[in-house]
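Structures are listed in the sections that come next.
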Structure I
Amino acid sequence: MINKFGDFRDNVFQLKEYEGNSKVLDLAEAIRRHVKPGMKLHVSDRANALARELLRQFYGSKPNFTLITTLATEQVLNLIHCGLVKKVITSSCTEIYPTPAPSRIVQRAFKSKLIEIENWTLLTLAQRLMAGAFDLPFMPTKSLSGSSMAQENAGSFYEMPDPFGGGTKVGLVRALNPDISLIHAWAADPQGNIIVAPYTFSGEDTWGPKASNSGVVATVEHIVSTQFIREHSALVTIPGYMVNSVSLVPLGAHPQGMVTNFGISEFEPYIDDYEFIIQRRQASRNPEDLDSWIENWVLDCPDQNNYLSKLGDDRILFLRRKATADSWKDNPALDAISHSPGYNLREMMIVAAARRLEESVLNNGYKGILSGIGTSCLASYLAYYKLKQKNYDGELWIGSGYYGFSQRPANSTYPPYADVPTMLTCKMISDVVNTYGVFVGGKQGNCISVLSAAEVDKRGNLNSTMAPDSYIIGSGGSNDALNSKEVLLMVPQSRERLVNNVSYVTCPGNKVKVLVTDRGVFEKIDSEFVLTHFFFAPEFSSPQEAIDQIRQNCGWQLNISPQVTEVPAPSLEELLLLRTFDPQGYPESSSGLITSVSPV
């Protein structure tokens, strides 16, 4: 009797190594079954193999997809180039490497009215998907108010008085539900329980699937057992019941990387393929060149195995070997860093901004610096290490979810979305909801943001979204970053960038207190920027000539502080630290290297 009960117990309660019906499909079959013309497609960051398969199956047709993605970049841009997309709902369409810049693909399509772009921010797009996942009509937000996005999206954004009598207005963003979600992840079992990853812009890669009307099509680096999923259940973010199919696609994020493996040895990270990214970006400058590139790397590769064969084993091995904490030490660029005390105006701008950041953090007790993109990152790094030398306990943040990182030398892109050595220094990897919603704009938010922009006006309004008849890159998280205590802005100076009125308000200027250009420092006095400090270059015969040049290169009637002073030249220590972060980013400015200060 005991043995019979033991058999009964084992039969009923024993867990199987593999459980549930298998949803494993070949990628091509998964797309054929689940993606139809006219759909609203959520495509997560790094779902590049999925984007290539979409292109193979729909090339030459007009499926009129609506694309929902926090960041339209890399292989997703090829879908726009080939006419598969009629509308993009996003926070940004951009090239990322080697530096963030407008996409020629998007600009051509936008100018020709081949696509519509619906502009949101990192946080508000995630919040729209959250509302969709919760099956709620809307989600409250602190972003967008006072921006052009608020006006453009009047049908999906609404402001109302606090219904509980708080005396303030609250913004509401309308729920967003994709028809289907396409994601790339680390692993899943055959039933579809998915370990996603803390990707760049992590958050939308889980909220998009959860908001989807018709489920998820996933590619993964590994198909694992259900027992493996049980052992790592805390890392599972998408349950199997939401998933339509799972396709095994190693290096499915390429040319982007998979750079954080949760300490699971079976997950072998790989870095972004910067050489490959540059080649595609260069090809995108000319439509015919990009057509040839797509034919070579997408249409002539019938599947991922063929694609990887074309990449070659040596290249793949290199990408994996560089995904280590100490790989920065092998960068030959570090040995070529200039030790000259001479500097250019770009370096002067970064050093001056870093000094102001350091001063503001110390004076106000800020607990963090939220770093934007481009040169604003470099100022953040410099300020962070100078604060560390003073034993100040502050952190570096990136809006996509990296908290408490210590930037490693010789990074290849700013911000360090895919820099493995830097990511491995993080004290927390979260998502845009935590970063912008809690750490920046929440109850205990206490940080300063440092941003860049295409245009700024005298009131501090920023534009990174739209010029007349031309798309730039979009807000990304810059509008969300306004919910910090203070904003410092960095913009190279010209009349085209310092304008009387911005052509599009990506960010209203109420929190922007300091503007640092490559000519001087401007401070907000009576709601308008005033020149308070200037940089000197050897092309000028006197401080007054330097100030006159600043005035001539400003698009508004500039006021000069009676106490305007020269900014001291960078120290050699500051220059060496900056060049360590950016060893290839200090070419001579048009006026040459600065080797002296102004005459007495």
Structure II
Amino acid sequence: MVSKFSYLKNHGPVLGVISAVSLFLVLPQILNHSLILGGDSLFHFNRIYDIYMQFKTGNFSYFQSNYGFLQSGRIINALYGPGFAYLLGALLVLVHNWINFQIITSFFAFFISGYTMFFLSREMGSTKKISLLTATLFMGSFWITRWSTNQSFMTWGVMLMPLIVLIGIKMLKNDSESLHVLPLALIFSLLIQVHVLSTLMSIIVLGIFFIFSMIKNKKRNQLLLKCFFAGMLTLLLTFNVWGAMLDVFGSEKLYSPFSELSMSNFTTDISVSTYDTTHIGFVLSLIFLLQIGLYFFKSVKFTTPNKVVTILGTFFLILSSTLIPWTKLSNIIPQLQSSLQFPYRFIGFATVLLLAGFGATITSLSSLRLKKYFEIFMIILSGFILFQSYTDLQNKSTLWNTDRPIISKSLNDFKSDYSNEQIKNIFVSSNLEKGLQIVTNESSDYLPKYYSTDDASYNQRGTNGYRNKGDSEAYTAYGKYINRNTSAITTRVVNDKLIISWNAIKKTDKIQLPIVIYANSLITLNNHHLNKDKMTLSIIGTPTITSPKAGKNTLILSYHSNLITMKSILVVISAWIISVIALIILTMKKRYKPDL
């Protein structure tokens, strides 16, 4: 029987190096004991805090945010990586501290990114040493560090992209030892539970791999059947995601993430400087140009998988660049302005594909001396990119101990009566909610759109730096009716219901409540059902209520879904548990199969 310790023996050094690099990249935060609050931090902290409180209190609400976002009841998590949000919420329960939470999640982001890239490189035929070097380069790349520096959720999608490409490589092989239904379904389902935009990009990648596979392979029917069964299992494992989208998007119009009208300003280019959102940086620019040049000039013999990843990587590199007239294109297809927003997001897949291809290219070199030189070259480049990443993280970390603890003030609203020192003390205290109350986020994502003017008026360029008139008015309304609402109310949560009480001086007193009403919201006022036509709603669905009586009045808000129920969620959870256990059993049987 194969030794049960053989896996650790073979992969121990790899795990050690990837762990060491991950620790190196989170050292700035550990040494500075700092929290990095970037542009997306408050938005995601509110999402995760809401789940944290659900676990702490046992008051679970899949749709309404009854604790996060100032207990406004808005819908976020059900439409934005719900499965992963619950995992992060559970982690926050364990660490109960924003700094520790950020350090631990950053470590996992670096570690998992490195390990997935190592696996992909090995599948591409790269040696262990070269696979480890491509993993290190990937760990230091812009999008992987973006969670640490900005809390961009795109990091978690990019982290899993090597597994998507790995599936594509297995599709090309399409033999009984390579492509299996269960891993295919689980990997894709995991990505859907994490980040929808990354999923859409992955569909493009797998679609192209599928076309190549259908052309190359003779076992087309077998490939079709495997993809069909994997697709069916994926639908079951992600029912909570697409079911919630059907329920909410199918019942009303919602505000999408803000529309970027000048998309061409948010492309990325080859550069000789350090990396940022609009520059690839010297290290990856050099690798990309070498890989593309070696392919098109036929300097090295490329395998079929290497050809496909290089072509695809070049395609995504072009998509992320100024070569595409994105502003003109988005004027023709306006949906791109809110769904994609920033073309530089394509660089994540370009990085995965071209790095994996570069490792395979170096491995295939016939000259041992040349291969050795390239290995040294990759070690030097890895050192450069890790040094840059460390420096960037160090600079962001030290800001916490200055008079600018919040790096990005864009879309964030600050309570003026708190100093920077007080803000820092509050965020590191055991009261996780307090910081989210004094620094609030004004994003209007997934709020109901009660907007009366026509689309042409809505899409006019807005004021105050916002992208269009509709977004500008929605952000302003959210700040006014939710973040800076001064109504004297008390709020509590029972099960999945948000209960708001206030005292009216006299009957018919009007009050603006800082909650959000959706088409499927259920509202009771003083034990009587209240229809939406009996209240005045703002453009984002916040209600103005006429008090039925003097004294105490109580409104109860909940959300009713015909698709997503507790039973259906339990079915999805059960399907995940069974699938993961089955995968573990199958993997163990394969690994420890006795030699005959």
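Here are the numbers for this structure:
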item	result
Value 4.9, calculated as distance in nm of label points 7 Å out along Cα→Cβ at positions 382 and 422, assigned to which of I, II	II
Top of I, II by distance in nm of label points 7 Å out along Cα→Cβ at positions 294 and 326, largest first	I
Distance in nm of label points 7 Å out along Cα→Cβ at positions 302 and 446 - structure with the largest value, from I, II	I
Among I, II, structure where distance in nm of label points 7 Å out along Cα→Cβ at positions 278 and 310 as derived comes to 2.1	I
Among I, II, structure where log10 I(q)/I(0) by the Debye sum over Cα atoms at q = 0.12, 0.16 Å⁻¹, for residues 30-285 alone as derived comes to -0.71, -1.21	I
Structure responsible for 19, with relative contact order in percent (Cα under 8 Å, 6 or more apart) calculated and labels I, II on offer	II
If FRET efficiency 1/(1 + (r/R0)^6) of positions 110 and 574 (r between Cβ atoms, R0 = 35 Å, to 0.05) is computed and equals 0.30, the structure in I, II	I
Structure responsible for -18500, with helix-only ellipticity at 222 nm (-39500 (n - 2.57) for each DSSP H run of 4 or more, over all residues; to 500) calculated and labels I, II on offer	II
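Bear in mind that the values in this text are calculations on the coordinates, not laboratory data. Everything numeric here is computed off the predicted structure, so don't read it as measured data. Cβ atoms are built from the backbone, for glycine too; each structure is taken alone.
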